[in-house]
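K.L.:
Dropping the structures in below, format is structure tokens.
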Structure 1
Amino acid sequence: MTANGETPLLELTNVAAAYGDFQALFNITLSVHSGEIVTLIGANGAGKTTTLRVISGLLHCTGGSVKFQGKEISRTPAHEIVALGISHVPEGRQLFPYMSVEEHLILGAYIERARPKIPQLLEEQYKLFPLLRERRKQLAGTLSGGEQQMVAIARGLMAEPKLLLLDEPSLGLAPKIVEEVFQKVQRIGEMGVTVLIVEQNVVDGLSVSNRGFVVENGNIILQGMAGELISNPHIRAAYLGV
């Protein structure tokens, strides 16, 4: 709980996680409040993706607590976490190459509350991503990387999440497309969806964020307002080469 008594939308406390004998997270404590865009930054292998996997239930933590809207979810199955209001857009898009754009979006609305609203939800995504309306019958495998990323984000939004988890949305994209993707992320935040981003592209990630956390070796070593982190000497030296 914050000083003003507000309960965070998402709260991780002393979270540890492992893949077999390899411990990936040691002591992750962070919070995300409704309406925020928050970015986790750090090098490859720092634990950023693992943190998202723990939040969405794809990996159960070995210690600590994960709370969503004040409710403990660290042992909740992944499909139930989606129904609670968390959508996870994974690294690398994870699309089915022989399914169309529209089939992917409909797949994203499989939870009970979203299914009756599929036509309305499709229209919302086509307004946010006009190019997808043009491509709606096209197979995902024939799309460019940027178009595939838009499909992956739109699919996540079809479940009407309160919290959208985005894992490396800029990965493998040209700079102009990266800029467009982050403009859409900003728009999603303006629409009232809280967003937690994992991103190696420090400036782009923090430029659309309210706050950020720096993850190194499975620990959070820095946190603060996005502008403060961009100007922080450690971050500038470690991630921006200046």
Structure 2
Amino acid sequence: MNSPRLSVIVIARDEAHTIDDCLASVAWADEIVVLDSGSADDTVSLCRRHTPDVYATDWPGFGPQKNRALERASGDWVLSLDADERVTPELAAEIRAVIGDTPLAGFHIPFQSTYLGRPIRHGDWKSERHLRLFRRQAGRFTDDRVHERLLVEGQTGQLKGSIVHHSFADLEEVLDKVNRYSSDGAALRLARGKRANMATALSHGFWTFFKGYVLRAGFLDGREGFLLAVSNALGCFYRYVKLVYLQEAKKP
């Protein structure tokens, strides 16, 4: 009986500064599929050093793009990675072992995240886990443009090895993501019929900061813990402020 095959799927755009290490960490996989959405740097050429399965596409949003990558995967199992993530050797060995002998349909994986170069051990990212490994025929991503979720049919379990997530190399990247994600989040809420006003924006933004920095002890991560709590709060605040303006623009 042949061993189950593993496909790794990655979506990317202008990730030349980080994609090489990402793909090198999964060189042991049976297949690596990369979907690039118009990179202006060396992302595509770097990816082709690791895999022939590199495809150029437009950008429909995170959920639809990951489903496109999933459709191109051929393995029995799929591991979904972002370009700024790395699979540790311990996780690699655990994945190879578990997919060959399990009745489960998917696995949540612990994350070790950094913010502006500092490891984050508290706050909103404490005990972070995500469903990333799954049987190909049992999983699909939601079609949300941002904050997509992986849906898996069947029981799921937990792995012990971790994914290292090198998020936000500098403040420019933080501010750019706050802007893009808040715009997409506002549009999504408008499409779902959600409403907001300035009081909504202020209360949600304040609660996001208080929850991450105080209740979840983000202050123990020092300066970067504070900046993370602020950026999360700003993202939440601007998401609702943009929703207010989208509501007004929609009025006759």
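K.L.:
If we compute relative contact order in percent (Cα under 8 Å, 6 or more apart) for structures 1, 2, which one ends up with the highest value?
P.N.:
On the way: 1: 26; 2: 19.
Largest one: structure 1.
K.L.:
Continuing with the same structure: Thinking of 1, 2, which structure, once distance in nm of label points 7 Å out along Cα→Cβ at positions 44 and 60 is computed, gives back 2.0? Mind dumping the intermediate values first?
P.N.:
On the way: 1: 3.1; 2: 2.0.
Going label by label, the one that fits is 2.
K.L.:
Have a look at 1, 2 and say which one yields -10000 for helix-only ellipticity at 222 nm (-39500 (n - 2.57) for each DSSP H run of 4 or more, over all residues; to 500), as calculated.
P.N.:
Numbers: 1: -10000; 2: -12000.
Structure 1 accounts for this read-out.
K.L.:
Out of 1, 2, which has the highest value for Rg/Rh (Cα atoms, Kirkwood Rh)?
P.N.:
Numbers: 1: 0.96; 2: 0.98.
Going through 1, 2 one by one, Rg/Rh (Cα atoms, Kirkwood Rh) peaks for structure 2.
K.L.:
Now for a separate question. Name the one structure among 1, 2 that mean count of other Cβ atoms within 10 Å over residues 36-43 of 15.9 was derived from. Present the calculation step by step, with values, prior to reporting the outcome.
P.N.:
Values: 1: 23.2; 2: 15.9.
Matching structure: 2.
Taken together, the values in this text are just the output of simple stated rules run on the coordinates, not laboratory data. In this text the structure is predicted, and so the values were computed from the model without any measurement. Cβ atoms are built from the backbone, for glycine too; each structure is taken alone.
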